[in-house]
Structure I
Amino acid sequence: MAIIINPISPVAFSVMGMPVRWYALAYILGFVLGFWLLKILTRKDDSEIYLTKKQLDDLLTYLVFGVILGGRLGYVLFYNLQFFLQNPLQIFAVWQGGMSFHGGLIGVIIATLLFVKKQRFSDVSVIRNSFRILDLLAVVAPIGLGLGRIANFINMEVMGRPTDLPWGIIFVGDADYPRHPSPLYEAGLEGLLLFLLMFTIYKKTKLRRYPGAISGLLCVFYGVFRIFCEQFRQPDIQIGFLTSWGLTMGQLLSGIMVLIGITVFIIAVQKRKMSA
């Protein structure tokens, strides 16, 4: 028996007639909570790289632009290029949804490199310090990922394939058959579980002293979780399956991400051993 749910308005509330959407709130809350945790992780006595309050504020600004620009451009390029070539102004309509995690990740990497280059930390290279910061971001990123997937569920976005399992979801007025609540699967794996893994690895192991190791593990864990969850998620209608055996764009990008993550992790560990 399926779970029947009345659709939830994508607008959480209005301020002076201006609608505030759940999707926007998820991003805002993700940045707020992530920034709070980042400040804790960068305390001088507990971090491989110390950032002043001003540097943290500047980093947040870089990251906001990196996530939004990278996430949007990633969606445009990876998921719906033909539509946006015909409707270029729609690229700026981010309030309507359409963000790519993989694009956002690229945006964050570029933003971090630009931030570190501007700061000119004196002890080691730009790449090494960038990885130190990216390792910290790997711990806080799942917070935003989990909140974003919950917003996807509220908006009835990226819903799952048909299922006869008892927790299948039917939104009234939407499809008349139960579907996997795949955004909730992703919120649990890519959000909660991934956060617990990354936080534990950062706090309980020595890998945080290997710049790039934790970043590499994030890519591996996220990629594996995403590939698994895509088994239950309906492929984007404008793309469909990439192969006859059911490969999705999300799985393709996540597979590449896993390979890159393994490579970064191995290089980080080897460099640490060589310098020890």
Structure II
Amino acid sequence: MSHHIVEAHDVHYAYPDGTAGLCGVSFRITHGESVALVGENGAGKSTLLLHMNGYLTAARGKIRIGDYPVSSKTVDAIRRSVGMVFQNPDDQLFMPTVFDDVAFGPLNMGLDPEDVERKVVQALETVGATHLRNRPPYRLSQGEKRAVAIATVLAMSPDILVLDEPTSSLDPAARRRLIALLKTFHHTKIIATHDLDMAADLCERTIVLHQGRVIADGPTMAVFRDEDVLYRSNLEKPLRMQECPVCGSGGGNKDPLRGCR
């Protein structure tokens, strides 16, 4: 299934003020992989994600989605294949009701009203938000907005799901629900995050960006055990890998406080 593949080859990008954003990024993500993209603020994570569906264009190098290089000629097809969930749900929710927001994409694909209704209901059911369909988005909690933003993408039936800091601003219960939801998706998933515990839950592979370059790419737990990579990237081990501050146990327990009980 080549249409599920994401490939970057020597991608360079500079911001309008000349600051380097990406400096030769290369990787290949295959069908069904769940990949975390981690790094400090300003490492280039969001910049890279925005290249994956044509919101930004590389100054040099190529991003390829399946059989298509991302370009002005292919961007419509790319955006049907790559579903992007932005860091701030308010950037995606702009219609009078939740139903209208989730229906916006299918309507613009030219689907008939019955198909639109079916896709909206299915997407809202998937994220557990059918009870919100008639609510105005601005009246939703942050967790509800996040779920609806994901539903707007799922209604487009993407092959690849790209999420930028999906657990940002969520309370612990909403975070757990989101992780459980993402575990049910069989899409190719690319998740930019500072939440390394979530990355360990969802992603078998992690790519580390530092100053616009890939400095590590491998099995998630192996990357998170590399203290030099984490130090260079201003990251800390997931809580499950840290020692308990009370008794010194841990470093592998799922619950870092298990040793104190």
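Odds and ends about this structure:
- Computed -19500 for helix-only ellipticity at 222 nm (-39500 (n - 2.57) for each DSSP H run of 4 or more, over all residues; to 500) - originating structure among I, II: I
- Here distance in nm of label points 7 Å out along Cα→Cβ at positions 120 and 176 was derived from just one of the structures I, II, and that gives 3.2; the source is II.
Laboratory data are not the source of any read-out in this text; all were calculated from the coordinates shown. Computed from a predicted model, the values in this text were never measured in an experiment. Cβ atoms are built from the backbone, for glycine too; each structure is taken alone.
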